[in-house]
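Multiple structures are listed underneath, in C-alpha cells.
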Structure I
Amino acid sequence: MSKIKNKVVKNVFRYFILVVMMFISAISYNLFLNPNKIVSGGTNGLSIVVEEVFGINPAIFILIFSVIILIFSFIILGIDLSAGSIVAILIYPFFVSITSGVSTISFLQADDKLLVGIFAGIISGIVTGTVCKIGFSQGGIIQISQILNKIFKVSIAKTNFVLNVIVLALGVYAFGLPSALLGTIVLFLNSYIADRILLGISSNKTFLIITTEEEKVKEYINKKLGHGVSVFYVNDNDTKNPRRAIMTVIPTRDYYKLTEGVKKIDKNVFFVVTDSYQLEGGF
C-alpha cells in the first residue's frame, strides 16, 4: 500500500512541477519574448510571427497548432510517445492568455534587449530541461521532428534544427535581422542550460590511454595522483600482441596534471578525454 501511495505522491509532484514550469514559461513569453518580438524558434517564435502577420492571438494559435500536431502524433507515434505532452499543451496556452498583461507592469519592463534575450534563454532552458527530466514534453515543433523521424527516418536533432532555422527566417521576414540574432542567443542558452539540467555539470573526466609505457603511466596515476585505473584489451590487427588501454576517471581539477604527466612519460601516447556526468559503484 505504501508503494502505491509513494507512486501517487510522486506523480502529483511531477504534475505540480510541470504546471509551475508552464506558468514560468508563459510569464517569460509575455514578459520577454513577445513584447520584444524575439523569435527564438519553436512554437513560441512561430506564434509571434503569426500574430504580427495575421493578427491571430498567440494563446489561440499555440493551442490550435499544438493540438493539431498532437493529433498527428497520436496517429503516427502512438499513445506512449504522445501522452506526455497532453497536459503541457492544454495548460500552457491558458497561462499565456491569463499572463498576457504582465508586460505592462512598469517595474518589470527592461530596455536592454540583449539582457532580455539572455534572461529569456536562461528561463527557457530551465523550463525545457526540467520538463524533460520529469518525463514530460512541451509538444509543438519537437513533436513534428519526432513524426518526421518516424516516417522518413531522419535525425530528430537535425530536423528540429532545420525547423527552428525556418522559424528564425520567418522572424527575419517579420521583424528584421536583430530579432533573429536575439532568437539565436535564446536558442543557444536554451539548449545549453537544458543539457546541464538533464546531464548535470561535469566534475570528472574519463581518460582512455594507449601507451607503450603502461606500467609507468599506471604508477603515475596510482601514486602521484591517487586515482585507480582499469586495464583492458582493445581491438588490434596484431592478435599475438594486442594492445591494452588504461581507463581512469579523475576530478576535472587534475586534468592538467594527468595530461602533462602522461606526455612526459610517453611522448607518443594516445589518449581520449570525455566528460563524466555520473559515477556509481566501483571495481
Structure II
Amino acid sequence: MADSAAVAADAATDEVLYEVSDHIATITLNRPDRMNTISGPMLNQLTELLLKADRDREVRCIVLTGTGRAFCAGLDLRGATSGGGTGLEGASTSTDIDVRATPPTVLFNLGTPTICALNGSAAGYGMDTALGCDIRIMAEGAKLAAAFTKRGIVPESGGTWLLPRLLGWSKAAEIIFTGRTLSAAECLELGLVSHTAPADVLAGEARKLALEIAANAPLAVQASKRLMRMGLSERFEDHVHHVFLQLLPLLKTQDSAEGMRAFMEKRDPKFTGK
C-alpha cells in the first residue's frame, strides 16, 4: 500500500514540472495527453510550486507554461467521473472549497513577477490562469477560449474580475457573454498578450523576457508589482502616499546604491536582492 501511494505521489509531481536556473523558476503543466487539463492533484501541486518559487530568494521571475499542443484546456471534468478529476464536482452546492489556496488567487498575491508562455490554446480555467499572470506571450497558432457560458457556468477563477480591468467593460462583456474564442492575433490586438511568436521559439522568447526582468533589482521589481496591485483599488492621493512609503526602505538597500553606482560608472548593475 505504501509503495502504491509513493507511485501516485510521483505521478502527480510529474504532471507539474519545476526547474530553477539563472534566477528563473519555470513551472510546466505536463499532462499533454489530456491537453494539460487540471486534475485535483495538479491544483495542489501548482499551488505548492508557485508558493515555493515565491519564497525562494534566488527566484526573480516565474515562467508558467505547458507541454504539448495546449497550455491548459481547463479543469479535468471528464476525469471527475472516474475519481481523478478536480474534486470540484458538485461545487455549486459545496462550501468546502478554499479559493484562497487555488492557483488563480495565489498567482494574484505572489510578489514575484510571472510570465505565462502560452505554448498552445487555453480554455476556461486555463484561460483564467493565464490572465492571472503579470505578462502573457502567446504562440501564434494558440487561442483563448472563454467558453464558460457555452457550458452553463461562469469564469470561476478570476475572469470576471480580470477581463473588465484588462479590456474595459464593453469588450469584456462581449467576450464573456458570447463565450467567444480569440486567436493569438486578436489577443495581441486587444492587449491580452504582450507578444506573439512562432511556437518553436516561444520558450526562448519567454526566457529572454524573464532574464531581462531578473537582471533588475528584485526588491524594486517586487515593490513595483505590489504597488500596481494596490493601485487597482486606491484613490490616486492614497496611492502616492503608499508609493513614498515603499520608496524609503528601497533607498537604503545595497541594490539601490549599486544601481546609482553602476549608472555613474556607465556599466551594468549587479543586483543581489539586498
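Between structures I, II, the greatest calculated value of mean count of other Cβ atoms within 10 Å over residues 117-124 is seen in II.
One of I, II was used to compute distance in nm of label points 7 Å out along Cα→Cβ at positions 21 and 173, and the result was 3.2. Which label is that? Walk me through the numbers on the way to the answer.
Numbers: I: 3.2; II: 4.9.
This figure was derived from I.
Quick check on the output: 15 is relative contact order in percent (Cα under 8 Å, 6 or more apart), derived from one of I, II. Which one produced it?
Computed on structure II.
Given -0.45, -0.67, -1.05, -1.42 as the derived value for log10 I(q)/I(0) by the Debye sum over Cα atoms at q = 0.09, 0.11, 0.14, 0.17 Å⁻¹, which of the supplied structures I, II does it correspond to? Matching structure: II. Among candidates I, II, the computation of FRET efficiency 1/(1 + (r/R0)^6) of positions 109 and 189 (r between Cβ atoms, R0 = 30 Å, to 0.05) that gave 0.90 used structure I. Computing Rg/Rh (Cα atoms, Kirkwood Rh), for residues 37-156 alone gives 0.96 for which of I, II? For Rg/Rh (Cα atoms, Kirkwood Rh), for residues 37-156 alone, the value 0.96 is produced by structure II. Starting from the value 0.20: which structure in I, II was FRET efficiency 1/(1 + (r/R0)^6) of positions 165 and 221 (r between Cβ atoms, R0 = 35 Å, to 0.05) calculated from? So the calculation was done on I.
Computing distance in nm of label points 7 Å out along Cα→Cβ at positions 53 and 205 for each of I, II, which one ends up highest? Don't skip to the end; give the middle numbers.
Details: I: 4.8; II: 1.9.
The structure with the largest value is I.
Using P(r) over Cα pairs in 10 Å bins from 0, in percent, for residues 125-212 alone as the calculated read-out, with 17, 51, 26, 6, 0 as its value, let me know the right label among I, II. Numbers along the way, then the final one.
Values: I: 15, 33, 31, 14, 5, 1, 0; II: 17, 51, 26, 6, 0.
Going label by label, the one that fits is II.
Determine which structure produced the value -14000 for helix-only ellipticity at 222 nm (-39500 (n - 2.57) for each DSSP H run of 4 or more, over all residues; to 500), calculated from the coordinates; the candidates are I, II. The value was obtained from structure II.
No value in this document is a laboratory result; all are computed from the given coordinates. Given the structure is predicted, the values throughout are model-derived calculations rather than measurements. Cβ atoms are built from the backbone, for glycine too; each structure is taken alone.
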